[in-house]
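Peer 1: Once you scroll down, you'll see the structures, which are given as structure tokens.
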Structure P
Amino acid sequence: MSYSDLRKGRYSEQQQAYFVTTVLAEREKRYFADFSCARCVVAEMRALHDEEVASSLAWVIMPNHVHWLFQLGERMDLSAAIKRFKARSSLRVNNRLNRNGTLWQKSFHDHAVRKEEDIRDIARYIVANPLRAGLVEHIGDYPLWDAAWL
């Protein structure tokens, strides 16, 4: 599937909840297994929250990708918000690792949460990713997640 294929039919709506997944360009790399690199990503999520671009509802930073559930603000559309997130987090992580180059894949997967869906079920699915991946036996042992309901 190409980047343009992923964009087809993408609709951005203010105040809409979105479940977004984005992956490292070099998927085999595990940059976010380094806690300080993962915290660079979290810092950019918080910056977008503070700028009223995206209000985080739940997220998890996995070693090579991010799952993020948020409500889009009124300042920019979905693609622009993710572009800003990726650009800023790339700068931070690359500086931390003393590297250059592309950090993220160009594309991202998004799902607009429908009214009939239980947003808390989606949040539980997101934060349980480290359990399903076998990274920990108890979610409390994994430090790189959060949910608005906890």
Structure Q
Amino acid sequence: MAQHLLFKAGGQTFGFPISITDKIVALENHTPVPDVSSYIAGVQEIEGEVLAIIDLADRFYGTPAPLPEEADIILVNWKETKIGLLVDEVTAVQSFHTENLKESEEEKIDGLSTSYITAFVQTKEGIVPILDSHCLFADEKGEELRRLVSIHKVHE
């Protein structure tokens, strides 16, 4: 059995394998970045690192999180860096029998809108898509985020 972090974004429950998550923090003192996609909420300094903050409700549904000041940020690994995912709320850590799921990268097609979903898990509350953080941003979305996280950080 593998543990998963369950959370709500845009009113729907999703999950991440807990192994790709780092921690959960609050959105505070973030800095909006001009002229980027609407789902990029900005950047925030977290433990000395400046991280991109992505609004998952906006990324998935085109509707920004209704109360960002009450939202949670899940820090996840993305490619070779860390990013923050703004979600409505983190709801639980739950174990699922996912040992029989095969990690098959060749089945994922870059650019396919649902390539970030690795599995669907049936729970008492309904079906929960399990996400792969590395596939959340393909093609031009991934390139935009790559450029943002590669900007040099200067300290006073």
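Peer 1: Taking relative contact order in percent (Cα under 8 Å, 6 or more apart) from the coordinates of each of P, Q, which one would give 26?
Peer 2: Matching structure: Q.
Peer 1: May I pose another question? Can you rank P, Q by distance in nm of label points 7 Å out along Cα→Cβ at positions 68 and 116 and just name the one with the largest value?
Peer 2: The maximum falls on structure P.
Peer 1: Assuming -11000 is helix-only ellipticity at 222 nm (-39500 (n - 2.57) for each DSSP H run of 4 or more, over all residues; to 500) as calculated from a single structure, say which of P, Q it is.
Peer 2: Considering all the candidates, the number was obtained from P.
Bear in mind that the values in this text are calculations on the coordinates, not laboratory data. These numbers come from a predicted model, not from an experiment. Cβ atoms are built from the backbone, for glycine too; each structure is taken alone.
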